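In the part that follows, the structures are each spelled out as structure tokens.
Derivation of every value follows stated rules applied to the coordinates shown; laboratory data play no part. Since the model is a prediction, treat every value here as computed from it, not as a measurement. Cβ atoms are built from the backbone, for glycine too; each structure is taken alone.
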Structure P
Amino acid sequence: MAPTQRRQFLSRSIALVMLAATRAQAQPRTYRIAYLAGSTDAATAHLQKVLFGKLEELGYREGRNLVVERRFADGRLERLPALAAELVALKPDIFFAAASQATLAASKATSTIPIVFVAVSDPVGMGIVKSLGRPGTNATGLSAQNVEIHSKRLQLVKEVFPSASRVAVLYNPLNAPSEPMLAMLKEASKTLGLVLRVIEAKSEQELASAFKTLESGRPDVLYVLESPFTFSHRMRIVEFTNSQHLPAVYGLTEFAEVGGLLTYSFNLLEHYRGAAAFIDKILKGAKPSELPVEQPTRFELVLNLKTAKALGVKFPPAILVRADRVIE
């Protein structure tokens, strides 16, 4: 090959390499996220909107550079391990897990794929992380841990309904944090002079049976313990309690938004926004083992005045003043 031809060949080769590099830069990498929730797709639609909306602000858009593999247990928490294994087999870049039971299933399914979780009651006690400050595992995220929240909710029951003595607790025994939560409630009830009656519901059939139990042995107040199952059926639960003129206290704000009388909890939307920041950091190279788990710093008291009026409930002035949000 003549020197002139050699130079032309090298020039063309360099140009082709540079063109390929330019095209590679113009086409950003596509990331795959596994999304696992114990509740239903419909029940968490507003939460997904917040999560993926925030991710889009950070540069990750589904259908462009983001592929999302979603799985929902539809309130049947026993399905979560199989769904988690199914998602792990797809080899995602990162695993998002909603609430305690889904996170537990994800952490048992993989010890290598990074996991970002939200609303986990006790990530250390459940063995998901080694410590909140330094997780030391492939998981990190936002904890819902607050040992006093259930006693504070019962105190609200006593303030709003001072003559109440019988409180029914609706809960799902399959939800991992339920037993510790019940223990906290039982301890707090002794101090407040309340008698608790525990009613289980882990399926739609059992929920219908729980409603019959509440009708036949009516308590003064119903306390709905949060879980993916009760969250998925929040509309049905609220409609029942209101139709029975049964005062009820709930955990998450979403219950008040569909007509629940009173809620006191951390803000779930803030958890999902925060999860997007964790996902962004990890996709950019951060190690979940070194990202501290965030704990809730603010809890919201939400009152539904429309429901209170329909039930004939009058909130004490002190409670109204403390409310972070009032639905009218």
Structure Q
Amino acid sequence: MKLTTRAYRDEEDYWRIRQFLREVLLLNERCEWSWLVARLDYWRWHGVENLDHFRLEEVVFLWETPDGRLAAVVNPEGKGEAHLQVDPRLRTPELEEEMLSLAERRLTSPDSEGRLKLCVWATDRDDLRRDALARRGYVKSGWPEHLRRRTLAEPILDAPPPSGYTVRALGEGAELLERCYASGLAFHEGDIQIAADNRADVSWYRSIQNAPLYRRDLDIVAIAPDGAVASFCTIWFDDVTRTACFEPVSTVPAHQRRGLARAALCEGLRRLKRLGATMAYVGGYSPAANALYASVGFAEYGLLEPWVKEF
């Protein structure tokens, strides 16, 4: 079948890609061979709007069948990266080569020393892509992401928070400021200025809350005895595929090693089960994060590995 390639054009394409990812997930038996729609939304409303400020027309590319159906999509997540989303029914070595060639032309980025690089992500079970990357001179490099999943049919751990802490949905008003402050503390330990800036201008979090799958009742926080946000996890539930993704998950350093993230994760899983979710996903990089996720039932995983090429 002859496919045509074009750049992203408008908001209609975004909604087409969302539906495409849902279909591909189900075709792949709910394994993450392509992105979850939740990952696309989080990238669009946080990665693009708050961090890299991409113009989607310049970094997202579509392959279409003669009757106008999507066959594949190439997009970055960060600068100098490429993620390849493909309908498994239409996947061929020739299509894989086309996507990689386009990514090399349009998505490379200079590193700190000015050398052009491209990082393409491939799962550890994707022999077709791994072989194509090796032939083109890519080298597996860096930390893989553990793509963890668990079914909601399995029992959910009873993990109450320690005495004095409460786990619940994010509140209103000033609590949003504290949630933004906690994010800075958790992800930028030792840099109090970032936390203060996060709280001073919460427009970045408002952008995340604009994402189509965002729900306040699935934005889970652990509240310390003094009212501070001590830990948090945001959950993205797609009721079309009945799947959900946890992103981000973290705990403020001063409140770590008290079981707060575990308590928040389990509260989120219980809420998802009541909503009818059947599968949940979370991505982990560090040994500590992966141990935490395994402890609450995310035992099954695949690896999403970075392959890098210099130009």
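General remarks:
- Origin of the value 0.97, where Rg/Rh (Cα atoms, Kirkwood Rh) was derived from one of P, Q: Q
- Ranking P, Q by relative contact order in percent (Cα under 8 Å, 6 or more apart), the structure that comes out highest: Q
- Comparison of P, Q - label where FRET efficiency 1/(1 + (r/R0)^6) of positions 82 and 202 (r between Cβ atoms, R0 = 30 Å, to 0.05) is highest: P
- Looking across P, Q, the calculation of helix-only ellipticity at 222 nm (-39500 (n - 2.57) for each DSSP H run of 4 or more, over all residues; to 500) that yields -13500 traces back to P.
- Highest-scoring label, criterion being mean count of other Cβ atoms within 10 Å over residues 170-177, among P, Q: P
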